[in-house]
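Quick heads-up: structures coming right below.
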Structure P
């Protein structure tokens, strides 16, 4: 049961922190968003975009994370790690972290209360 309680904040905070890291670490570039493809499966929606950027004098076309169809034709600030560019927009990472922190606080309070109850029960038995 404790696994489920701890999993919820991790599901938000983990990706949020990972996305912040991708935006902070890497080679800064200016990427031109070329095209985006929408993918809808059942109720799930995802958008995959491609961009062009120059790094080390070499022009590269590849995937860009964190951009959408509104960015097509625009040049945006990004960081590159490997073959993928990551938009430096902070909306998604901050949203995930903002959703995860209240769950983390609730989880810590719940686990402390559970530990207190367990300690109180064990003292009564003694």
Structure Q
């Protein structure tokens, strides 16, 4: 089963109810997962229901780096990791918020991959 992932861009959508959330903390990332609200199940442009999808939002604040190029590099790395991990470990109709921590700047791509994989395994089991 392939899961298509959509991006969360609206700041209101980043606020998940803490009661229904699963959290996973690692050295360089925090991942929060919650069930997608039913109003997002409908594709308004095609007028049909969406199947096999999840939504992902990535947050990298200015506290991590003042340079936008560094923040964008971190986001690109996380998106690249997600393309490999979501088909195997992503849950259908879930929202994932990925929050980068300060030391992610020094972390290698392989470590980011391992941390995201560990977090998604932990979230999918619980």
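Every number here is computed from the coordinates shown, using simple stated rules; none is lab data. These figures come from a predicted structure and were not determined experimentally. Cβ atoms are built from the backbone, for glycine too; each structure is taken alone.
Each of P, Q could give distance in nm of label points 7 Å out along Cα→Cβ at positions 7 and 95, but the derived value 2.4 comes from P.
Matching task: 3.4 is the computed value of distance in nm of label points 7 Å out along Cα→Cβ at positions 87 and 111. Pick the structure from P, Q. Provide the component values of the computation, followed by the final result.
Details: P: 3.4; Q: 2.8.
Label of the originating structure: P.
Source structure of the calculated read-out (Rg and Dmax of the Cα atoms in Å, 21.0, 73) within P, Q: P.
Here the criterion is mean count of other Cβ atoms within 10 Å over residues 55-62, and among P, Q the highest value is seen for Q. When distance in nm of label points 7 Å out along Cα→Cβ at positions 15 and 103 is computed for each of P, Q, the one that comes out at 3.2 is Q. When relative contact order in percent (Cα under 8 Å, 6 or more apart) is computed for each of P, Q, which one produces 36? Computing relative contact order in percent (Cα under 8 Å, 6 or more apart) on every structure in P, Q gives 36 only for Q. Upon calculation of helix-only ellipticity at 222 nm (-39500 (n - 2.57) for each DSSP H run of 4 or more, over all residues; to 500) from the atomic coordinates, which of the structures P, Q produces -10500? This figure was derived from Q.
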